[in-house]
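Asks: What follows is a set of structures to go through.
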Structure P
Amino acid sequence: MSVVADKVRKRKKTQAEQADRHVLYQKSVQSADVEVAFFVDRFRELRAADPLTMREDFCGTALLCVEWCKSDPRRTAIGVDLCQDTLDWGLKNNVLPAGNDVSRRISLCNENVLTVKPGPQDVICAMNFSFCCFKTRQELLTYFKNVYAGLSEQGLLFLDLLGGTATMDVVEDVRDVEDEDFVYIWDQSSFNPIDHHLQCHIHFEFSDGSRMEQAFTYDWRLWTIPEIRELLLEAGFSDMKVYWEEFAENENDPDSDYLVGTGEYQPVTAIEQQESWLAYIVGIK
């Protein structure tokens, strides 16, 4: 064996080369338990009942489906996604390890959310801004109509949305991930103010200096809340509510002017513009 080949064989893989991008995403982006609690609380608030059935559109690794079914032994979940490889990963790493009592109540469907027909569901959700992949009014209206048809009589649609002045710019946000040896990098690489097309990437950087470049890439339209409201009503929904995260002073740095999110969301009809914001949108059938 040549000296060069021997060095290649013996070279230790970097942290980036060893990492699994789906694991990194779940640790840095998803808070499935928080989202399930939000769904349940809003359903009880708006419908005075406990939701039992859920369809997660753009479900990816189905982590949310698992958390939903773990939260109550009566609950069932359907996960819908176009990527079979990601569904397979989720089945192996999230669904089956949750145990038979949970996994038997979860169905994963390799189908298009525009045409999928399982129902009726108490809750349908499309989280992590996933519905922004629809770039035309007709596409998003078609999606909302399909969701409406798939909801139970008292069903609710849950979406989340990003916005603020910083979303309409080329920016990079670097964030430490608690108790992990990597950082999460949100990279808004382009924004077109003519059609609101937004391209973003997620990168991960590790303590050994290695980097997983463009672990995920998103090609979206940055929809506005009024546009979503109009399309939901046109699709048949009776109403829509916006839930805004409350902010408070940073207890760790009381002299700072920078406010931090509390994780508590309140319904709002008017709010001051911010540099960056996240909101939940609830479509009411």
Structure Q
Amino acid sequence: MRTLFALMTAVVIASTAFAGDYAIVVGDKLSVMVVGEPDLSIGVSVRPDGKITYPHAGEIQAAGLTAAQLGEKLTAALKSIVRKPNVSVTVVDGTNDKVFVVGGGVRNAVFDLSSQKSLLQLLATIDDMSLADLDQASLVRDNAVVLKGFRELYEDGDISRNKELRADDVIILPVLKDRFIYVSGAVNSPKTLPYRHGMTVLDAIMEAGGFSKFASKNDTRIVRRSNEKEEIIKVKGKRLMDQGDSSQNVSLQRGDMVIVEEGFF
């Protein structure tokens, strides 16, 4: 519930935070308003060459600029005919924006962007990301990675990691290579568990029904494989369960095997 609340709060903030950072693209429809000058207040579309034609200013490059930057250019162009021009530009319809979602962790898709679309807003529209590796996810722009890892943004609502989306951005959401934790040995219900961020060895053992009566609790180990190497992490389960020693409550990683040895009676 807290994650959902943080996500929705961050989405609302993002709508405001990125409104002024949107980069105009070809095909956008713009509204130009000049205070006190109705003849100069018009609607105009960005041509395929990225320019607009504006009265008394001629051709002005618009694509790639924010609305505020274009307003500054038009203000400078109108100073010769208007005393202290007050110009504002608004993107009325961003019709030519496409963002691509690929990677296998979700279904590939193409999204149209509005003038206030951010990465977090787009992620919030994806129905199911349970198979997506958020730690390895990336936002690619012009063949360069501009953001690596979406977990802090998506799950924790860290708005500082949010990004304005631009036309032709590619969001890569790879599939999790190993989504499970494996619990075996002297537990009451050995099983394979879906991995959750923040999962600990105590979580895994309890979800496997707890230690069996034959368990040698202090002979619990975690087998972790990484880059073809195997690491053994020993856990004193008796100290963890009976004495509340939190130092033994090791955080798990995807693919970990939790093995509880049997004692000798």
Structure R
Amino acid sequence: MEPKSSGSLSMQIFGVVVRARRESEGVTIEQLAAYTDYSKSLTAKIEYGERMPSPRFIERAEELLKCPGVLVAVAPFLSRERYPSWFGEYADREAEAVSLCTYATHVLHGLLQTAGYARAVFSAACPVLEEDEIESRVEARLARQVLLTGKPGCALTFVMEEWILRRLVGGPATMKEQLSHLLELSQKRNVTIQLLPTRYETHAGFQGPFTLLETPEHDWLAYVEGQAGGFLIDDRQTVSELISRHGMIRSQALTPEDSAKLIERMASEL
């Protein structure tokens, strides 16, 4: 008996339909992955109902599997229990990334958050979330953090504004725990944490936060999130510009060593 899928029932049904059409057309999973610009492993997870398909995947799969209108018709009924629908494809890409670079301006990146910090962030949401929804989102956020310790290791670079750590999210005790967690993470060989000091008058990050990730095929994608949701960017010129921008932001930030000293000092003040 196959192990139970971690995805919702609608995702499992969608996956069954895709696999049935693929096998009916004599298409291999490698061919479907190549045609949709997904990795083989991620395509398999979509067929097994563990990953939410993106609109592009649905469109391309319909073309290759010769079922126009079928997958598009099913798509509105897909639901993801763990993440908002607009976050789904990014979460999938993040899970298989071989390297990831971020620049944060308002709150810590989800991969760095403690349970207490994440709970405080979700508790401040407007409209207000129910308690069970808050806990579900905290659990989902912490589950993503396997990327920090997975094998083979993902190279992770986090650049953030100093003032993010000055705000006592969840109160002094919660923030002290969060700062200690950052110091522990900064000791990992695959994790780099850098702060942009508030005293700097200007820097290259004024256009806002973003994330860059490298796929197993060594392509780069960008992710930008705002008030109404987030979206992935695969346009090569735009991604190239963001890679250059992140490099400049990183060069303007404190070194990892000096950043750790500043975090340690902030923790001692609480």
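What follows is calculated from the coordinates using simple rules that are stated; it is not laboratory data. Since this is a predicted model, take the numbers as computed values, not measurements. Cβ atoms are built from the backbone, for glycine too; each structure is taken alone.
Asks: For which of the structures P, Q, R does the calculation of helix-only ellipticity at 222 nm (-39500 (n - 2.57) for each DSSP H run of 4 or more, over all residues; to 500) return -8000? Working shown, then result.
Replies: Working: P: -8000; Q: -5500; R: -14000.
Answer by label: P.
Asks: Comparing structures P, Q, R by distance in nm of label points 7 Å out along Cα→Cβ at positions 67 and 243, which one has the largest value? Walk me through the numbers before you get to the answer.
Replies: On the way: P: 1.2; Q: 6.4; R: 3.6.
If we compare distance in nm of label points 7 Å out along Cα→Cβ at positions 67 and 243 over P, Q, R, the biggest value is for Q.
Asks: Just checking, which of P, Q, R has the largest value of mean projected area of the Cα convex hull in nm², for residues 91-186 alone?
Replies: Values: P: 9.5; Q: 7.6; R: 6.4.
Structure P comes out on top.
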